[in-house]
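Taken together, the values in this text are just the output of simple stated rules run on the coordinates, not laboratory data. All of these numbers come straight from a predicted model, not from anything done at the bench. Cβ atoms are built from the backbone, for glycine too; each structure is taken alone.
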Structure 1
Amino acid sequence: MAECKSKRLFIALSVSKDTIRHLRDLQCHLKQRGIRASWTPEKNMHLTLKFLGDTCSGVEEKLMHHLQHAAAAFSPFMIFAGGLGVFPSVKKPRVLWSKVKGETENLRNLYSSIETELSLLGFQKDGKRFHPHFTIGRTKGRVSPHTIYEMIDRLSSFQSKPFQVTGVHLFKSDLEYGSAVHTRLFSAEFSSCF
């Protein structure tokens, strides 16, 4: 049996330039407060919907078809970034992120549609509740819960301008010189007939 050539794939939404500027400003606020982290570079700022991992090239075309089918049922909607959050908890913050706000019901429905379509290809549905967010960094070392509480409170009303989501994208991720390089392979645009 031939070994399959695989790519590390994920499905995500692109974000506006204004949102990227907002997320960079959020990173600056945290840096100024002394929080050390591996910060998400501008070129890698997006909103991940589903991480697929190593996927055989032979599945890619079917994946695109199912992604297009999921996207066709949606019309454009508006979202924006707001506030600050952490995973897994304030006491042990590992991932720093900004919440997705706006027409989030449409986003949740899109996620559910993609999950359903991909399950037809054998991709397992995520058992956890969908929690859309923009990752801005991963902490390095211990961060005081007091500092995190303070920054969450201070940045609670800090938000980007809304931007329109018009489709979903399939990306591949390659590790080059210790850094992830994301390349868009395919875009599935929403229907504009609604």
Structure 2
Amino acid sequence: MRADNARALERCEASVVETLRKNRGPDAQDVQFVPAQRVVAAAEDGEISVKGAGRYRGRGAGNSFSFSCSFSTKTGLTSGVVLREAGGGPGGRAEAAWNPDLSRISPEACESAVAQLLKRKHPRVAQIAMEPDTRRLQPGADGHVVLIGQGAVQRAPGMNAVPFSYSCEVDPRNGRVLEVNSSV
């Protein structure tokens, strides 16, 4: 279990760096993490929750942030990174912090519900493939979390696979999938 925790911490921190550089571009320099603020906790079904804090240099000033991330020991992938930057965002305006509890959110439960929806829509479905690296989290209504992603479905044997996008609204208090939508 200790090796899984170390791997989860490493992958989540790498995802945080990647997200910062993607969102802030060259403004995210010298990303450093605060070892004393790292928290790694095993969740259900092979999911590990990682929380922490750090700093990066941008536009001559230091910027503090905290983060949370979920890591799947089954797939070896992170399923979402949520960053909360201290102080104001770009342009000096303060942004509302969004801090969902990732320990109860299961991408697999969402994708299973999406597969069931697609099977109801297309009873002769031959294959459904999810793309884990497209998963993203965003805030939903009433404090819920929305997991979005993409995949491909072969609607019947012999047909070409077509891409689709999906979303699942999840209650973060209990992990229950409340609503599922698909573009196919």
Structure 3
Amino acid sequence: MTIPELKQDIIFPATLKGQSLIFHSTWGLFSPRAIDEGTHLLLEYIEIAPNATVLDLGCGYGPLGITLAKLAPAGEIHLIDKDFIAVEFSAKNAQINHLDNVKSYLSNGFSNVAPDQKFDLIVSNVPAKIGTELLTIFLRDAYNHLVPGGRLYIVTVSGLKEYMKRHLTLVFGNYDKLKQSKTYTAAVAQKQT
């Protein structure tokens, strides 16, 4: 491939949770050529109301949030990432898929999320090398930004499953492993009312 060809958007279709979608991506973003196994695994288990307010934490080019926006047409979906390229592509993918219920913006964790903003669901395909300090901050912030009864859905590499079980139980008081594959573990925790 030539350099100009490599600089072009990577474009591919995907069917996620029964929704036919088109994604644009680029080199340097996570899983740029196809939806990764962890995202597929997590989406199988997410339950969402049609009017849900959702945050996709570390959205990348948006596969989780875009899918949930399609499933919650009367909802409001926030896609955030600390990478401005990811935010650009998530916004582009919302537009390409004709979704007007999506807001994409730059945020290092919850740093640019309004302090009083509450969510019914927070979802994240947690990066393997995030570091325990930042992960601890994310879990506490997620708890604080959920409505009572709200749920945090996460997928991590299976090597982090015990850490997640321990810390979700510590922060939320509960932890439910949804599914474990060879590589990934999907889990949910609920903010008690």
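Computed quantities for the displayed model
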{"read-out": "Which of 1, 2, 3 leads on Cα Rg over 2.2 N^0.38 Å, for residues 26-73 alone, largest value", "value": "1"}
{"read-out": "Parent structure of the calculated result 14, given that relative contact order in percent (Cα under 8 Å, 6 or more apart) is the read-out and 1, 2, 3 the choices", "value": "2"}
{"read-out": "Winner on mean count of other Cβ atoms within 10 Å over residues 34-41 once structures 1, 2, 3 are ranked, highest first", "value": "3"}
{"read-out": "For 52, 44, 30 (Cα extents along the principal axes in Å, calculated) the corresponding structure among 1, 2, 3", "value": "1"}
